[in-house]
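Please find the structures below.
Nothing in this text is a laboratory measurement; each read-out follows from the coordinates by a stated rule. Just so we're clear, the structure is a prediction, and the values are computed from it rather than from any experiment. Cβ atoms are built from the backbone, for glycine too; each structure is taken alone.
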Structure I
Amino acid sequence: MPLPPHLLPTTVVGSYPQPDWLVNRQMLSKVVPRTRMREIWRIPEPFLEQAQDDATVLAIRDMERAGIDIITDGEIRRESYSNRFATALEGLDLDRPGQVKTRSGAMTPVPRVVGKIRRSRAVELRDTQFLRRNTDLPAKITLPGPFTMGQQAKNEFYRDDEEMAMDFADAVNAEAHDLQQAGADIIQLDEPWLRNDPEGANRYAVKAINRALKGITVPTVVHLCFGYAAVVPGAAKPTGYSFLPGLADCIAQQISIEAAQPRLDLGVLKDLAGKKIMLGVLDLGDAAIETPGQVAERLRAGLKFVAPENLIAAPDCGMKYLAREVAFGKLKALAAGAAIVRREIS
């Protein structure tokens, strides 16, 4: 599927709100699960996949109706952005989880790594095929990045975390090749935990990301953010990234950053002159729906540092913790705001 030919294409980061009839959103709002959390699903197991399919079609149609150019499956089948893929790998003990400290300082259950990490089967292949069958728009699929998966696991097998991250990268790479073959037009790695361990990120994050994307010929993205707005309030978010300049050396063509809620100093974009920028221009910490004019103003701010052909309009992060009507309204504003600026620069 050819990518949008016009300037300032719009996209989503990944997730879209799951319907209340599908998941217990009150339970989900309290956690971003790293291990499996099957109890959040309201639908009995024999009917769950069919229900997830139906909800995925709803998410696809919402993105299409809102006017978004590059869409995802809404990550409707996932309990979190990372655990659907991560917990499908070999080498993990899921029944007796370990604990790690989150970026907010709390302890959270995570898989224990007790053997060599291997991908024995495709995990998101059917998801990609389903998305491809149900839209004619360019389709993006997201995968958790190898550095973040290493941060979200308790290493009890490998010599060090770098060795573990490289095996996570091999698993991601095998999956990415299958998803590309299945028709994914763009593949995105989610790496929000790069800033959890800046020292480790400086040593091996780019190496792991490049290994995960090796041989992929469709456009690729690395997404980083400061955490879901529902979990990390804006006041707790810094106005700059500690690791952003390092991503200039990764082979991904696009970098996705959260900018609206933390009021990011966009001068940092100068460090990524060779990349396309997916700029977060929707504040997901505010239930008020932006006006197209507000979106347009945030895009104009980005254009002070990024050429029009290198700027992509997006929300700050995944939208799964928003009310569905709020998410839809924000996406409509995103499309309308991008259209305003597109007319100004065309």
Structure II
Amino acid sequence: MNKSSFSREGQVVTPEIQALPKAELHRHLELCMRPSTIRELAPQFGIELPDKESFQQRFVILEPMQDLGAVLNKFLDTQKLLASEEILERLAFEACEDAFKNENIHLLELRYAPTFIHQGHPHLSFAKIHSAICRGLDRARKQYPIEVGLICILQRILAYKDNELVTEFAIENADTFLGLDLADNEVGFDCKPFAPLFARAKAAGLGITVHSGEADVPEAAQYVRDAIECLGAERIGHGVQIYRDPEVMKLVKERGVTLELCPTSNWLTNAIPNLKEHPFKILMDSGLKVTINTDDPVIFNTDLNWEYQLLQRHLGLSLKELAECSEQARRSSFLTREN
């Protein structure tokens, strides 16, 4: 599939898709910053963006990258901007405002990694980061009828001790965190050593979702099995590769695990060759719980309306099926589950 078939240039989302009330489970807060806010803030951090081309070069991915690692490296320019409590509060508020006003999202789970923000800005403690983000969400809740919650991310590329500190922080703030996630490049970073941390989080009442089965590698399905059996994952971030393994698909179905599928992201990270070959419909027709998500909307130049439209256009999903996916997201949300 060529680039133009995914381009949003000149494309208008249908009124029917725009009107659908939506829910999203998998959206990284750090990659939700408005393009206009990026352009305003970037020069303060030595990043000049004189035109559209320079903005896209630094902050947007429009064509498939070499691999997931290459995509993750492009996040670092955005990290530079997350430099103060005021910016973080603004980021959180604007992310919710845009989701509700532009995408008709009524339930939204946002996830972020305290370590990712802190690494670039050591003066920001986990507590300061989280308090600022919570203030932004509170402002949004007061202005818009949107349900929104936060998931805390552990970075699998970091040491156990570092992730233990983050887990303790998440548990201490379980009144404002919905769940715990494990993210970053899965290849070469086994999830199993972190099992005790996820057991601790689960015992504290946090939901468990794990990035897994994203990269197109032979071990992908086994990674998903490990996330479920060893970390107790109730949801899988991506999981797109499990269609290759009937036994893992059976496990996902029997355990009632929800898949947080991100079509455009999967294309841009080379998890799939093109959208027509995305196994979304295979997974859905197999009776698995599937949901539609954006992953990193700004850097991937997408939103939830666009993801719905792409699935309708390239895989033939009906409006009824799209609405069912949204309802599945609501049912699978850590915001609505009964503890």
Here distance in nm of label points 7 Å out along Cα→Cβ at positions 51 and 179 has been calculated and equals 2.5, so which of I, II was it run on?
I
Suppose helix-only ellipticity at 222 nm (-39500 (n - 2.57) for each DSSP H run of 4 or more, over all residues; to 500) works out to -9500; of I, II, which structure was it derived from?
I
